[in-house]
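Below you'll find the structures, each written out as structure tokens.
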Structure 1
Amino acid sequence: MRLCVMSKAKKILKLFIAFLKIGGFTFGGGYAMIPLIQKETVEKQGWITDDDILEILAIAESTPGPIAINSATFIGYKVAGVLGSAAATFGVILPSFVIISLIARVLTEFQDIKAVQYAFWGIRAGVIGLIIKSVYTMFKKCKKSIIAYIAMLLAFCIVAFTNINVLFVIVGCAVIGLVYSLTIGKKTENEIAKGKE
């Protein structure tokens, strides 16, 4: 019993430290955290799989709140229950809270310095690279079909060129996937099964 409690406490502490690092070393918002979350939770710790991260990101994007906090909450819960959820969430929030508190006091003094402006320009460029890498990694893991490509292109165009809420886009893509699986996808599965007989 005691070993079980210690093991869970150790896992909760690991979750806190992992998300503290993610929160402390990510610039550019929640989407910039995705590659770091994937690397830490899937590749390094093995807490979840690539399929899990795709599902968690879809849920985190479609629920209220920042994607990084929602992802931390879901992953923490999956790994160590409610306490894991709290530890991961607190870990990802704490660095931003501390950094923003410090920056708010000194930003007005340094925001006009060219070196600071160029540093933030470089950070933004790096963040774009991280996001593109994350998109590429997730794309490789997704099932590919003509319907998936159409849904992806449609979602991109709607989000990029209209003011429609992202939640509606995600729900719309889910409906497309559901309709596909219940109609065309079912026929394809039946044809494959007949071909094997």
Structure 2
Amino acid sequence: MAENVSTLLNALKHDQVIPDVIPKSFAPSVLFSIVYPGVETGLGKEILRNHTLPEPTIKLLSGAGEGAGDKSFTLVLTDPDAPSRADPKFGEWRHWVVTGVKLSEANENVKLTSAAATPYEPPAPPAGTGLHRYVFLLFEEPVSFSIPKGAIEHVAALKDRRSWNAQAFAEKYGLKLVGANFFVTQSQV
């Protein structure tokens, strides 16, 4: 998985996650992989869509650092390629938003103790649209952070998940991007 920061940044740039989703100034301080039952993924690796149906876990690889247990984080899963990479008119598609995440020790799964603001919606790229990038973003939260009840992130209807912007969300709430990873998948039809 992400052995070091430069490997991660190279993968993010290679598949244009930087700059399409993540700003060019991104300097990751937390490295993690994405774990679905039976498959650990990240760094742009292609996986079968049927592996992504259950909610994943996040495996911390490095970077939490001292005092991380006192901090909370927000985890986001977004698809910038909705309905396709060639025509991303509905991107970013908001697949998952979880707040209040506490980081664990390296090589352990991160514990998601809070209910998701946006419940997990597995990838469902339409047939014939090619590979989609599914981007996981980890943001450090400011003290006493919460998403207000009326915010769009609490709306789970599919039509309300499209045309979302993770960076605008982060700026609105004062979140600091500290980690990212991604995989690609496509329709199996």
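The table that follows gives values for the structure above.
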{"item": "Which entry (1, 2) yields the derived value 3.5 for distance in nm of label points 7 Å out along Cα→Cβ at positions 93 and 117", "result": "1"}
{"item": "Relative contact order in percent (Cα under 8 Å, 6 or more apart) derived as 27 - corresponding label from 1, 2", "result": "2"}
{"item": "Which of 1, 2 yields 0.40 [FRET efficiency 1/(1 + (r/R0)^6) of positions 21 and 149 (r between Cβ atoms, R0 = 25 Å, to 0.05), calculated]", "result": "2"}
{"item": "Which entry (1, 2) yields the derived value 28 for percent of Cα pairs over 25 Å apart", "result": "2"}
{"item": "Structure from which -3000 was derived, helix-only ellipticity at 222 nm (-39500 (n - 2.57) for each DSSP H run of 4 or more, over all residues; to 500), options 1, 2", "result": "2"}
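Every read-out reported here was derived from the displayed coordinates using simple, explicitly stated rules and does not represent laboratory data. In this text, all values refer to a predicted model and were calculated from it rather than measured experimentally. Cβ atoms are built from the backbone, for glycine too; each structure is taken alone.
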